[in-house]
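Right after this note come the structures.
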Structure 1
Amino acid sequence: MSESYDLILKGGTVWTTGGPADVDVGVRDGRIAAIANIDASAADQVVDAAGLLVLPGVVDTQVHFREPGNEHKEDLESGTRAAALGGVTALFEMPNTSPSTTTVEALQDKLDRAKGRAWTDHAFYVGASPENAEQLGELERLPGCCGVKMFMGSSTGNLLVSDDENVRRVLANGTRRVAVHSEDEPRLIERQGERVEGDPASHPVWRDAETAIKCTNRLLNLARETGRRVHVLHITTAEEVAILAAAKDIATCEVTPQHLTLVSPDCYERLGTYAQMNPPIREQHHNDGLWAGVRGGVFDVVGSDHAPHTAEEKAKPYPASPSGMPGVQTQLPLLLDHVNAGRMTLARLVDLVCSGPSRIFGIANKGRIALGFDADFTLVDLKAEREITTDWLAAKCGWSPFEGMTVTGWPMGTIIRGNVVMRDGELANAAIGAPVRFQDTL
């Protein structure tokens with residue numbers, strides 16, 4: 001008797017564990033059941049992937065969806081909808097909401113809010129604070145938690161662990177990798193006078209390279225002292241790339257599409273406060289250093305750092321304007337465009353947004369197209385030319401710094417646990433996102 005499947009992906013080039021192969025994929029009960037040449041009659045549902053690349057599902061390990069507390073900027077439904085349209089199958093959401101995600105109750109509230117509304121699979125960070133440092137070892141093991149997030153420098157929200165004593169307390173409690181916003185708070189306070197009223201180009205002068213470098217060195221010293229693995233978010237300086245390359249035994253790191261694509265001072269001249277984010281977009285030699293980190297394998301993941309604010313909020317004169325920009329929907333198109341421009345290989349892209357997140361965070365059953373893994377796929381047309389337009393964007397804020405940009409390479413399908421959530425820019429009828437599971441807490 002021949003095998004039967006719930007769904008077959010047929011005719012595409014599949015990114016298997018051995019590289020690209022012209023094979024079909026059979027899905028049964030939400031898992032990958034076959035990677036072979038399969039007769040189309042073996043399933044009721046066949047996805048025609050002819051002319052497309054079938055990648056492992058893209059995972060975005062840093063998004064800010066603003067719910068609860070600031071749903072006028074974004075919420076879990078709209079944010080995950082944007083993610084699915086951008087080819088993302090799973091994501092990790094940050095704790096600097098209102099209230100902050102620092103307790104059992106706050107984490108459960110987010111999981112409850114996501115149920116039946118989230119278009120993608122999801123997990124939530126617990127925020128570190130001086131008040132909950134001793135509880136973090138228990139909090140990080142809760143279902144639906146992807147780990148602990150610590151802000152060593154102030155950004156959106158009120159989570160802050162800025163002094164070495166409290167950073168040490170956070171790192172000493174728990175075992176999972178701690179994600180860190182690495183900017184030195186004392187230096188930020190000291191340099192506030194560098195901000196020029198009405199001039200967002202002064203943002204990277206205030207939050208200068210030394211602010212990031214100093215904090216990352218502090219963090220790595222404390223990580224070694226406490227024996228705790230850390231994950232340094234949104235790296236922006238060439239110097240940090242070299243520092244982190246020498247600390248790969250204890251530290252992983254992330255780069256964002258914004259920092260790879262935009263450069264100061266041009267971005268501030270063109271976009272004004274829409275280019276303002278923390279840590280900031282920097283000048284060309286730092287951008288060159290980040291690309292060297294991509295090519296050299298220093299970066300473990302690309303995260304979008306999707307951090308939306310309304311156009312009205314962004315229109316406030318600097319520094320009253322908030323920092324952050326949307327990015328979960330545009331991340332994959334930007335990276336595919338960089339692949340087509342020869343700045344990175346397709347294999348490196350898969351490493352950064354598929355297998356890398358699974359490897360460093362210990363995601364259970366995701367990140368590879370292999371037998372027994374979740375049937376998560378991102379279907380891509382590597383040669384499609386598309387313009388990033390306002391009407392395609394699903395984020396509530398309604399804008400992107402990349403509007404009007406024409407890219408080569410586009411997400412054509414998002415399949416999550418065997419469910420076709422997006423195909424050719426159209427979403428399915430129901431949101432089926434579920435909490436991501438982790439090997440450390442099964």
Structure 2
Amino acid sequence: MSVIGIDLGSGRVLAVVWAAENETTTKECSVRLTPTGSTCKVTKWTKEQPPSTARTTSFDTTETNFKKLLGRMFWDPLAKHEFEYHLLTREPVELQNGKIGLRINNQNSEFTPEQITGMLFTKILKLIESAIGVRVQNSVISVPAYFTDAERRAVMDAAAFAGLNVLRLMNDTAAVALLYGKETNKDLPGPDDQPRYTFFVDVGQSTTQIAGVEFNMGKLKVRSTVADPCLGGRDFDLVIAEHFAAEYKGTCGLDVHSSREAWLLLLMECEKLKKHMSDNTSELPLNIENFMQDKGLRSKMERSDFEKLSEKLLRRLENLMVRCLKESRLEPGQIHSVEIIGGSTRIPAVENLILKVFRRSSSITVDRDAAVAWGCVWMCAMLSSAFNVPNVKVSDVQIYPIHLRCSAPGSKSEDMELFPYNDAVPSVKNHTFDRSEPFQLEAFYSSEKTPIMDKTINV
């Protein structure tokens with residue numbers, strides 16, 4: 001008997017399986033597809049050729065960044081953002097039903113983001129079952145807090161494609177908080193004592209999520225969660241890449257945006273440069289030989305230049321932190337610690353913002369790269385009857401208000417707010433409708449703070 005926790009990230013997927021006698025971790029960062037008739041083969045990422053390299057060396061058979069497209073239509077603004085900045089390896093197409101299709105290797109078959117994600121889940125499942133020799137039965141998969149009903153259902157469809165039995169979809173921030181509570185359980189206040197207040201700042205590859213959580217022994221309660229789906233490590237890569245693209249066009253007269261392959265190569269090199277600048281304040285070189293039309297790209301940048309280019313992004317990040325702190329109804333003096341999650345929290349400017357807003361230096365109590373997956377596998381073990389683990393009561397929040405509309409032919413529809421913004425999850429509310437004629441109920445999201453394109457909720 002084994003259970004699996006999956007951190008479904010944009011740049012990589014981390015799966016942790018917990019078997020009866022051992023633990024195994026499998027990493028995959030991208031899906032690499034090689035069409036063979038009507039099926040696709042998912043190739044394992046190796047250290048010799050990580051997905052970021054495969055995007056350029058195996059351009060026709062590699063697809064990345066498709067998580068942002070799950071459950072979204074072709075005309076969706078967030079999908080258009082992915083198309084506009086050429087963040088997808090291949091040119092997307094609009095399917096007959098208005099959904100997004102990704103054509104691999106210029107074949108006639110298109111694959112939806114749900115199908116590609118299902119292929120990724122299938123490969124991970126095979127890798128893990130082969131490694132531990134035990135069949136994986138149950139799973140918990142993480143999703144960003146901003147995911148709507150349509151996006152969450154898309155993840156469930158992808159899991160069903162792989163034959164995964166999903167016990168729960170868990171918000172990234174709640175998964176991290178659960179692991180933190182497990183790691184610090186002995187030091188937490190008693191159930192009836194004053195809670196410990198901890199904030200989690202997760203700056204991932206494409207998304208930033210921040211949560212304020214209160215902890216007592218055996219329970220945790222998320223007080224506030226904020227998210228920006230268009231603010232992450234790759235956005236910092238973009239500002240660097242745009243700078244060098246403009247510089248290259250001025251010196252060589254070539255537009256990097258005209259070649260998708262060249263643009264992705266530049267993004268990959270800018271990501272490396274960004275990581276080096278996190279450890280160095282001196283000027284660092286960027287050299288790409290035979291970049292376009294046998295003309296190389298040679299330039300330099302130092303950390304102060306990078307931070308100046310990133311001013312708008314850092315301001316957005318600061319505003320998110322301030323908003324989360326305000327919505328948690330806490331003061332900086334009440335905060336025990338601020339935990340950092342995600343690779344982009346290694347940027348020194350991010351740590352400086354944490355100190356400025358929360359008046360606390362950042363802490364690393366849990367593995368910031370694997371915390372989400374471990375939190376998911378802990379939750380899966382708690383939900384599974386085969387594991388005897390201490391139960392932790394987890395209370396999350398819903399970041400979109402949910403409204404209910406009652407309508408009947410010939411009468412005026414009635415709208416009501418069923419679950420307000422930041423309402424507790426899980427939560428149950430009863431409402432009685434006194435009607436003598438047939439009527440229709442519709443549930444939908446209503447939010448002014450965060451635009452939602454697909455507001456419908458299937459009930």
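If you rank structures 1, 2 by distance in nm of label points 7 Å out along Cα→Cβ at positions 182 and 334, which sits at the top with the largest value? Write out the running numbers ahead of the final one.
Details: 1: 2.0; 2: 2.8.
Largest value of distance in nm of label points 7 Å out along Cα→Cβ at positions 182 and 334: 2.
One of 1, 2 was used to compute Rg and Dmax of the Cα atoms in Å, for residues 246-349 alone, and the result was 14.6, 44. Which label is that? Intermediate values should be presented prior to the final figure.
Details: 1: 14.6, 44; 2: 18.3, 58.
Comparing all candidates, it corresponds to 1.
Using the calculated result 23.0, 77 for Rg and Dmax of the Cα atoms in Å, pick out the matching structure from 1, 2.
Working: 1: 20.8, 76; 2: 23.0, 77.
It was calculated from structure 2.
Looking at structures 1, 2, which one was mean count of other Cβ atoms within 10 Å over residues 110-117 calculated from, given that it came out as 22.0?
Values: 1: 17.0; 2: 22.0.
Only one of 1, 2 returns 22.0 for mean count of other Cβ atoms within 10 Å over residues 110-117, namely 2.
Computing relative contact order in percent (Cα under 8 Å, 6 or more apart) for each of 1, 2, which one ends up highest?
Details: 1: 21; 2: 16.
Going through 1, 2 one by one, relative contact order in percent (Cα under 8 Å, 6 or more apart) is largest in 1.
Computing helix-only ellipticity at 222 nm (-39500 (n - 2.57) for each DSSP H run of 4 or more, over all residues; to 500) gives -7000 for which of 1, 2?
Attributed to the structure labelled 1.
Since every read-out is calculated from the coordinates, none of them should be taken as a lab result. These numbers were taken from a predicted model, which means no experiment stands behind them. Cβ atoms are built from the backbone, for glycine too; each structure is taken alone.
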